[in-house]
1. If Kirkwood radius over Cα pairs in Å is computed to be 17.1, which of I, II, III is the source?
2. Work out the source of 30 here, i.e. which of I, II, III gives that when relative contact order in percent (Cα under 8 Å, 6 or more apart) is computed.
3. Kindly point out which one of I, II, III the value -11500 was derived from, the read-out being helix-only ellipticity at 222 nm (-39500 (n - 2.57) for each DSSP H run of 4 or more, over all residues; to 500).
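What follows is calculated from the coordinates using simple rules that are stated; it is not laboratory data. Please read these numbers as outputs of a predicted model, since none were measured by experiment.
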Structure I
Amino acid sequence: MKFLSLIALAASITAVASSAISGNARIEHCKDYGNDDALQLSEVNIEPSPAIRGQPIRLTAKGLSNTIINPGATMEIKVHKGVFKKTYTQQLCGGENGLDCPTNHVDFSFEEVIPKRTPHGDWKVDVKVRDGKTELACLKGKLRIEKK
């Protein structure tokens, strides 16, 4: 009986301590379980998954911020695999897919075409969300890119 109690306790601790974010994107908070991030994402999805080189990829995210996100807030996405690196910077507010700022509700999408010459395989992804000099979130994960 003690063994079953220990297994149940370990499972509940693992579930509470997980820093992974729901959705099909393999994304998690950088810091210890994301508790320090002002922006807490509840879901992040990437379509298509895996991404196909030469075709558009769409990232969508939903969540809440414990601080107001103001116009001028940005999301910087860095993808890298070995010596290959690419950085995308996206305004979070305004535009066709952006947030209606100021807000603390996050529901936005970002689309980019994966260049045809992009090497296939697993890429590391680092995301920083900033409002001016204030970091709202640090996220990390992996992105799988396939040949057509």
Structure II
Amino acid sequence: MADAGDVPVPAPAAHGAAGWKADLRARGYRLTPQRELVLAAVEALGHATPEQVYAEVRRQSEAVNLSTVYRTLELLDELGVIRHAHIESRTPTYHSTSGHEHFHLVCHRCGRVLTASADDVTAFAALLAERYDGFALDVGHLTVFGTCPDCADI
């Protein structure tokens, strides 16, 4: 673990090139080691709550506090580098946008979370747009609750 004042810089994120870095600078924000650590943690964890991201970041550096993690998650979400979804509770879960766009299937019995391709709701999104005057479905925030195959057999 690094000293409290020493924040290691992770390897560049697997996110789509340096676009987010340029966007960050264009909006007047600095690219800090703390911000890179938070993004690296989100990418490593897949889907994670702010507290899980904080725990992962703290494994790398004790110099990052929870409020920094929250502010960084909000900023990266605003920039479109990560997205949040409300999967199991009121606490948001963050994930990188570097992969395919997806939505979440949550089993209301066991809590299992599956990811489904955004392509699976293309027809539904078109239907909503047609029926509701151009309503645009935000697939990244879509969570569908139901019963997973394992629980359906119970």
Structure III
Amino acid sequence: MDIKAIAQHQRLSSRRSRLVINMVRGKMVNEAITILRFSPSKPAKTVLKLLNSAIANAQHNFSLKSENLKIVRITADNGPVLKRHMPRAHGSASLIRKPLTHIAIYLQDQASDAKVKKEKIAKKETTSAQKINKKKPDTKEKKSIKLPFKK
């Protein structure tokens, strides 16, 4: 089961956000929190806030413990761009681009995954044992006719 939290229209550059996101991708939640807490960049604060929201979703909606949660997927996608003008010389204006970013975090409970994996392994062992116990019926061997080799 995936627990998700999405922050849309964040006033961040998606390129800078990806630098922070790559540090925490695939980590356990407690480890990711410590990494983000000591990161000096602006996107780290937003990602930390979003991660705390995802943890709260897991605890409130699914009654999961935060120690067992792992960041499975985290993305920073481009959003719309706010365009502003800056006055320049001789009455002209230059364009200022203010990008927005959509950040999404998907968490997964590792304790439930371990149970599912154990069940799958047990199921595979029983099916493989059944296959071994099953004997194949004897089939008549077909005699192949060997033709002389021609040069």
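1. The correct label is II.
2. Derived from III, not from the others.
3. That value comes from structure II.
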